[in-house]
Structure I
Amino acid sequence: MRIVYHLGAHFTDEERLLKCLLNNREVLSQHGIVVPGPKRYRNLLRDTAIQLKGQAANRDTQALILDKIMEEDIADRMVLSWDSFLSLAPWALDGTLYPAAGERVRAFSQIFPEIEAEFHLAIRNPATFLPALLQKLPNKSYTDFIGKANIYDLHWSQVVQRILTINPDIPLTIWCDEDTPLVWPEVLRAVSGLPDDVVLEGEDDLLATLMSGEGLTRLRSYLDSHPPASVMQRRKIVSAFLDKFALPDRIATEVDMPGWTEATVDELTALYDEDVYRISHMPGVQFIAP
């Protein structure tokens, strides 16, 4: 069996991936893929990792935890999703982004040290990630929230490097939250492990939140009558329909942070673009690009 950890990050998914996979449990089970309900494992894995203190669980502990998580007797693949695998939200920023990311991945891996694992992570522009995180922490002032961090030196590549340094050779797949509407089917297949020709119910749900009903209907009709010959061709078609039918209030993101200007957002976005390029060329990273 292989365990798949969808690591979030915060404010990149809002449980959308997990909900889609849970709604397709029957199809997934036909391919040996198990998607447990989150209440079965989130607190359990967190508490177990704390108790293990970085040590590898013995076989009895592994069997006990698996029995609590899985209803099935056997599976080829099990998908676990939680945006707090890397950190709870209050500790996502402490001088840098997710400072304990490497140790956290290691700690959860040690719960099942004899089972192959792979990891998946969506990242988001700090220009919109930081405001979303601050909004999640209403009791913190902006000054306390930022602390000693330099907002222009908050790079996801540092998070990725910490993960890979402490967990060398792990399979790690990354994509940008901003690209999700274009790469959503590929994300679903990367995480689930399903073959490309298996269609999941709800694959278009994300697009339905971004474009008008007429646009989605016309997109589906076009894809049915003009089946794309490749993943890239499908992305180009979806991109064209989004350009024409996207709902402006669903696409635009307002940034409201004390002291930030439009120039601040532009500079953070430019640095993020550079960081994404850096991540996409990092050894050990499988990057899903549009």
Structure II
Amino acid sequence: MDKLRGTAEMTAAMIISGTIGWFVILSGQPIIDVVFWRCLFGAGTLALICLGLGLFRRDVITGRQIGLAVIGGVAIVANWLMLFAAYPRASISIATAVYNTQPFMLVGFGVLFFAEKLTASKLFWLGLAFAGMLGIVQAKSGADGTDYLAGIGLALGAAFFYAIAALAAKKLKGVPPHLIALIQVIVGLAMLAPLADLSHPSTGVRIWSMQTWAILGTLGIVHTGLMYILLYGAIQKLPTSLTGALSFIYPVVAILVDLIAFGHRLDWLQMAGAGAILVAAAGMTLGWSPLRRNEAAAPIPPNPKTL
């Protein structure tokens, strides 16, 4: 029963995550403003959750852990800013595919800072993802070349900051994840309040103003608060391998949303490149070993704090 419920929660969380790009573009607001309001509405939602769970106690988190959560928060905010900025430049589909190079950023950090072994299987998946990247870079699909490449670069930057946030999260075992998420969005508020345009958060006639507020509220309440509840609930109930497998619902939904909502169709080279990256990311995350059957590879658990 727990496994079935966890699967449903994880699926719902990934479907919600896959629609983030749609809401970001639909808002029509500058990226800094979108992330600020997401943090504000998300902070309110997560604060209520933490209060209800009784997490506002001194024994729940130490000063050192708060510092690590703040570092993770800075990385998460940079992650959101870069990924959201990539959407209108390279399309939601391409930005999401490139963003899924996250596992390779983690592997790189593991090799550089933790002396982890770079196995033949990892090199194989890295090579496949690199080939996919080359295909995406070469296929501009009629878009402005400079803007398109900038979008790819921003998505790669978002994946890089994901890896930093994941490293910080790795040191926060035992800290309630909802509290970590709350600290992160509060950090986002502090970072972006001086930069966001708070005087005119919505434009146009009254109906459009209401729509904009609804979109920004949805990004904070649903795509942050509700998504965290579903995701963390699922992670507690499911084995890592199943959690990792279900996490790939996210890029599939994002690509479908891009097609249905905006009519963005990938050409054959973009499709092949995106497919290669997603297959390689799945292989790395789930620990597939295509070269040597006896080579053990620990699965990389998905980090929900990036979404």
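Numbers for the structure displayed
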{"read-out": "Entry that produces 10.4 once mean count of other Cβ atoms within 10 Å over residues 56-63 is calculated, selected from I, II", "value": "II"}
{"read-out": "Structure from which 19.6 was derived, mean count of other Cβ atoms within 10 Å over residues 176-183, options I, II", "value": "I"}
{"read-out": "Of the structures I, II, the one that 1.7 was derived from, the read-out being distance in nm of label points 7 Å out along Cα→Cβ at positions 32 and 224", "value": "II"}
{"read-out": "Parent structure of the calculated result -0.39, given that log10 I(q)/I(0) by the Debye sum over Cα atoms at q = 0.11 Å⁻¹, for residues 72-159 alone is the read-out and I, II the choices", "value": "I"}
{"read-out": "Label whose coordinates, when helix-only ellipticity at 222 nm (-39500 (n - 2.57) for each DSSP H run of 4 or more, over all residues; to 500) is calculated, return -14000 (choices I, II)", "value": "I"}
{"read-out": "Origin of the derived value 3.8 (distance in nm of label points 7 Å out along Cα→Cβ at positions 16 and 272; candidates I, II)", "value": "II"}
{"read-out": "For volume of the Cα convex hull per residue in Å³ computed as 149, the structure of I, II it came from", "value": "II"}
{"read-out": "Value 41, calculated as relative contact order in percent (Cα under 8 Å, 6 or more apart), assigned to which of I, II", "value": "II"}
{"read-out": "Structures I, II, by distance in nm of label points 7 Å out along Cα→Cβ at positions 8 and 24: label with the highest value", "value": "II"}
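Values quoted throughout were computed directly from the atomic coordinates according to the rules given, and no laboratory measurement underlies them. Owing to the predicted nature of the structure, the values given are computational and were not obtained by experimental measurement. Cβ atoms are built from the backbone, for glycine too; each structure is taken alone.
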